[in-house]
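A.B. asks: As structure tokens, here come the structures.
A short reminder: the numbers here are calculations on the coordinates, not readings from a lab. Quantities reported herein were computed from a predicted structural model and do not represent experimental measurements. Cβ atoms are built from the backbone, for glycine too; each structure is taken alone.
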Structure I
Amino acid sequence: MSTDQEKIRELSSAIRDIKSELSKAIVGQTNIIDQLLIALFAGGHCLLIGVPGLAKTLLIRTLAKSLDLKFNRIQFTPDLMPGDISGTEVIEENISTGKKVFRFIPGPVFANIILADEINRTPPKTQSALLQAMEEHEVTAAGNTYKLEEPFFVLATQNPIEQEGTYPLPEAQLDRFMFNIWLDYPSAAEEVTIVKSTTAHYVPDIKSVLSFEKIIEFQNLVRQIPVADNVIEYAVNLVRATRPNDDNNSDYVKKYISYGAGPRASQYLILGAKSKAAIEGRFSPSIDDIKDVAIPVLRHRIVANFNAEAENITTADIIKKILM
């Protein structure tokens, strides 16, 4: 057995242990957990959309504990400033010499897992403070660039109900999120279990499963997984099928889509498929893996037009139609 095959089996085993730890605090949400782990080991970021009270913060904090990673939560508010995220410089006086010097104090973005809570409640100027961190994994302040510690994983949340006083993320910033994940209500049985566990004295003991060194090793492993040409061609053709300006695309796409997905969507489809295959202990992704990650990858990269809105057709509905 090759070393890579052994590592893939090791990753698959670690994923089972992580899910076991998460189940101590999180009831249900199996699909959400799967998508978060796929994005993490693919080196991507996630945008989570769901109503309050669905345990988004608890899920992310528990995931950080199970991975022995530093976790910071940033509550986005209208008065939040860019320096409140990236950090700021302060003047310090040397007591012995009397000289004053600037010292950089790192902001909460200097962690491994960042929960950007209600990211659309802060103005674009502050939202953009995350752009460089998400893309280059570094922060620039007062002309100096500071590297962020790997692995670096941003999980931003949005409330789909309240839109008053919010600032929708620009398309360029949305594109930096690998997945757009929608959280749904738990089932009746799951909700009973949630109420029982959270209204008692039960405090879950979450154990660390993976070190940050192992996570980086597995992220590099995912990148090295080979992909068949027909799978890559399927991913590219799927993304191209979302573009209404392509004469070869269906009238359905031209009727309901204003703008389709760009090449980054193709890249994330392949990375997501690679990560999914590795997590499940397989050595190469298939077209089915592409289909499984298509909705979270494409949902926020397709701009539906007025026709779709008038007929109550969502981007997820459009993607499902294209996948048929």
Structure II
Amino acid sequence: MTRPAAPLLSVRDLRLEFATFDGVYQAIDGISFDIAPGESIGIVGETGCGKSVTAKSIMGLLPSPPARVRAGEILFDGEDLLTVGENRLREIRGNDIAMIFQDPMTYLNPVFSVGTQLVDVIMAHQRGKPKSERMTKQEARDHAVDMLRKVNLPNPERQLESYPYQLSGGMRQRVLIAMALSGRPKLLIADEPTTALDVTIQAQILDLIDELRADFGLSVLMITHDLGVVASVCDRVVVMYAGQVVENASVERLFDHPAHPYTRGLLASVPHPGRPAASLSGIPGSLPNLLDPPSGCRFLGRCSLAGDDCLTRPVPVALADRHEAACWRAMEAASAGT
């Protein structure tokens, strides 16, 4: 029997809060998940569940204060990113872990050309290397052209001279992907990378990420609220609700045998060619206030299956095929399927 590869990234019991004028906001409460080398994981959930906060905590991009990690570990290649220090984190960020964001225009400076910004990023990756291994400015420019070609941007030499406002949304997102991959990272974090794009361009960007994952041997952490995106490019799914992981399974297992009522609600709200529109249903209610979260199951107030036992916080139940769900009804729901 082949032993599974050691995780590239391992998040363990991470607890993170924000100090606000109204009190302490418990944004992440004890989440755990792993990403293996070459694996693609999707984190899904509605707005406010803690998906982007999780991604930014891995990258060390949350300002402290107001953010504060109360407990947990973020282990990357055996190093705890929460304790390595800012200098080491700068070396890891961009070179070993890279991130692309949902609104490319926000992260590209409108007064500098694409080439200037891309070459600056490539040169910044050289700082931690011995002088003999560093690229010259011309080599960095050649590398920039090569990266734009790899992300299928037409006429890459000419696009270096373009400014962000001269490019379409899909082209700008390709530039950001080229920037992210220019340091040859092991892990790519994609935070809602298709949100601002039309459906056709969304499909192209997802196909591109999947192709680059194979070409570069990348692990991918995809942050999204779209289960269609997860089905397209992910191997496994982590479902988050109100700062907690409520389900963790392979894509096939999750879609065929969802075990948490929240996951079942998400799937029921997705249009499907084989189902009548009348079968679509939403999830009633809204997220609990994380300034004063409930002590039991956080989905209690929105769940049609809730009982007295749900007043106690559920523990993850291990199901088949590395499938876990934090629900007192998990075994019953997983057996029932969709």
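A.B. asks: Determine which structure produced the value 12.1 for mean count of other Cβ atoms within 10 Å over residues 143-150, calculated from the coordinates; the candidates are I, II.
C.D. replies: That value comes from structure I.
A.B. asks: Out of I, II, which structure matches 3.2 when distance in nm of label points 7 Å out along Cα→Cβ at positions 87 and 159 is calculated?
C.D. replies: I
A.B. asks: While we're looking at this one, here's another question. If helix-only ellipticity at 222 nm (-39500 (n - 2.57) for each DSSP H run of 4 or more, over all residues; to 500) is computed to be -9500, which of I, II is the source?
C.D. replies: II
A.B. asks: Tell me which of I, II gives 0.75 when you compute FRET efficiency 1/(1 + (r/R0)^6) of positions 7 and 23 (r between Cβ atoms, R0 = 41 Å, to 0.05).
C.D. replies: Computing FRET efficiency 1/(1 + (r/R0)^6) of positions 7 and 23 (r between Cβ atoms, R0 = 41 Å, to 0.05) on every structure in I, II gives 0.75 only for II.
A.B. asks: Comparing distance in nm of label points 7 Å out along Cα→Cβ at positions 231 and 263 across I, II, which is largest?
C.D. replies: I
A.B. asks: If Rg and Dmax of the Cα atoms in Å, for residues 175-254 alone is computed to be 21.8, 62, which of I, II is the source?
C.D. replies: Structure of origin is I.
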